[in-house]
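Down below are the structures I want you to see.
The numbers here are math on the coordinates, done by the rules we state, and not lab data. Being a predicted model, the structure only gives us computed values, none of them experimental.
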Structure I
Amino acid sequence: MPDLFGDRRRRLLRHLLRNKAGASVDELAQALGVTRTAVRQHLAALTRDGLVAAGAERGTGGRPVRLHVLTEAGREVFPRRYSWFANLLVEAIAREHGASGLRTRLGRIAAAVVAQLPEPAGAGAGRRDKVEELSALMDQLGYDARRVRDVGGVPTIEADNCVFHALAMQNTAVCHFDLALMTSYTGRKVELHECMAKGGKVCRFRFLQSDA
């Protein structure tokens with residue numbers, strides 16, 4: 001877990017992670033070795049940050065006790081090695097099928113992603129309209145993308161957040177996924193003119209004038 005919290009709040013979050021149904025103030029106070037007042041203060045801060053939420057009530061034979069649970073954002077505080085696992089898959093595909101086979105499979109994945117996205121502009125729409133739509137979709141996917149002033153009249157998208165950055169740092173062939181996704185969506189060949197995985201400040205994609 002990133003060192004963003006004090007020790008007690010880290011322990012409180014970990015206790016809730018291990019107790020999926022939730023825990024009461026009394027249970028948390030006992031687990032942390034602090035007062036109920038201190039637990040309430042920690043819960044108030046973590047709830048405000050969206051990491052903890054009020055859960056169900058537990059019957060006790062008397063007055064029901066309110067439980068507190070981790071939110072989805074709270075669970076994401078704990079590290080998950082997605083990029084490590086993804087890198088294992090990429091390396092396995094490359095070893096078995098070679099670099100060209102890896103690109104082919106990344107292209108198929110990109111095409112499958114595009115098939116799940118909203119339909120692009122109709123056949124009569126201009127290239128710039130499709131690029132604008134794609135920029136908005138990539139932004140929704142987490143790329144922090146935008147269409148920028150065209151370079152030499154060529155439509156261009158810049159992205160400040162590569163969603164595969166850790167993976168691309170290990171194997172830049174992963175960047176082919178982005179290119180294949182953009183080509184599949186717009187029907188245009190795309191060139192990567194700047195790449196954060198190769199030391200660039202942004203990922204800059206230029207759409208060629210001619211059809212792919």
Structure II
Amino acid sequence: MPALLPTRFEGRVVWLGFVPHRDRVEIDAVQLRDMPLGFDGYGPDVHAGETRASCSRVLKQYPKGTKIRNTRQLSLVSAEDMAEIAEKLGLETLDPAWLGASVVVEGIPDFSHLPPSARLQADDGVTLTVDMQNRPCHFPARTIEAAHPGHGAAFQTAARGRRGITAWVERTGILKIGDVLRLHIPDQREWRCLPDARGL
């Protein structure tokens with residue numbers, strides 16, 4: 001019995017990029033027309049690799065720097081969420097490069113809250129698996145502040161719940177501008193104990 005359910009929701013890839021450095025205070029992603037993806041992600045990106053060192057997002061599970069499976073090879077954001085962040089910051093637009101985005105997708109509602117383990121699959125089969133919601137950090141704030149003084153400090157508040165998702169490559173291929181990604185979700189109900197586990 002299939003465990004993943006194809007949905008009617010589709011999004012179009014409108015921007016691709018990668019972060020080539022790890023030693024700078026500001027983010028300066030490089031835009032791409034197409035992105036060859038292997039099982040380690042996009043090779044030149046600082047987040048590529050089949051494993052990674054644990055970071056602040058998983059400190060309750062592992063000491064910082066522990067070698068773990070890399071499920072955050074890519075950072076995906078939606079054009080709609082970026083527009084909302086820009087509005088809250090008082091900016092006309094938000095450059096995906098400032099966020100260190102890998103992929104910008106247009107057309108899937110509530111994108112930053114896609115369920116973990118959902119898939120985004122292109123027509124040629126290249127498939128990304130959703131890890132979890134991304135969290136706003138201070139690096140985009142610094143980058144935005146450098147580009148638009150007085151606007152960066154509010155980024156973490158403005159981007160809360162709108163920062164997109166992290167993902168890893170389940171099926172390799174070449175992702176391209178204009179590709180349509182179809183959303184597939186796990187075919188199961190939400191865990192009934194979730195509110196209790198979160199202390200709600």
Structure III
Amino acid sequence: MVRKTKAETEETRKLIIDAARREFAARGVSRTSLEQIAAAAGLTRGAIYWHFQNKVDLFIALRDDVVLPLVGRLESGLDLEPFPDPLDAIEDYLLAHFERLQNDPVVRETFEVLMLKCEYTSEFGELLRCAMDRTQHKLAKLDVAYRAAAKAGTLREDIDPEFAANDTYVYLIGAIRLWIADVEGIAMRRTAPALARSHMALRRRPKQK
């Protein structure tokens with residue numbers, strides 16, 4: 001048996017993840033078997049087990065290969081302390097999500113699987129704890145930015161930075177779910193950028209005349 005090179009092994013792994021994403025999006029995670037993923041990838045089930053322990057392991061790889069690098073890129077603007085304008089940084093962060101969903105089919109399909117095609121029960125239940133850990137990380141970054149806005153005098157005086165961070169995160173997750181569900185593009189996909197700007201405009205302190 002000829003041993004595969006590292007590049008060939010990685011290519012097979014990517015082939016499996018791409019096939020899993022398509023099958024999960026088409027059938028839902030719980031209704032998709034490893035045999036179906038193997039067939040879609042043109043491989044044997046044994047080839048999948050060479051790379052992944054089980055369906056949960058494959059699902060985590062699918063998520064992490066797309067979401068973790070994406071999160072790092074999207075959050076980079078929230079790491080630019082001191083901020084030129086903290087509220088602009090948050091607005092750009094929101095808008096970047098919808099830009100990537102619109103223009104990157106892999107990102108779009110991955111979010112569809114994560115948000116609409118997986119039941120986080122049974123063996124997938126533990127993934128909810130990991131999701132909450134990441135939520136706290138994102139909330140902390142938003143909180144820092146909103147506190148910087150309050151210090152700079154650009155956040156409305158009647159808005160608490162911690163509350164604003166939670167509110168913006170809840171808005172973003174809900175907006176992404178609605179964006180993905182709006183397959184026909186009749187509502188959320190057309191208005192998402194304008195709604196994100198409106199969300200931030202309501203938090204800005206009016207300029208003194």
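Laid out as a table, the results:
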item: Relative contact order in percent (Cα under 8 Å, 6 or more apart) - highest-scoring structure of I, II, III; result: II
item: Which entry (I, II, III) yields the derived value 29 for percent of Cα pairs over 32 Å apart; result: III
item: Volume of the Cα convex hull per residue in Å³, for residues 73-160 alone from the coordinates reads 120; which among I, II, III; result: III
item: Label whose coordinates, when helix-only ellipticity at 222 nm (-39500 (n - 2.57) for each DSSP H run of 4 or more, over all residues; to 500) is calculated, return -24000 (choices I, II, III); result: III
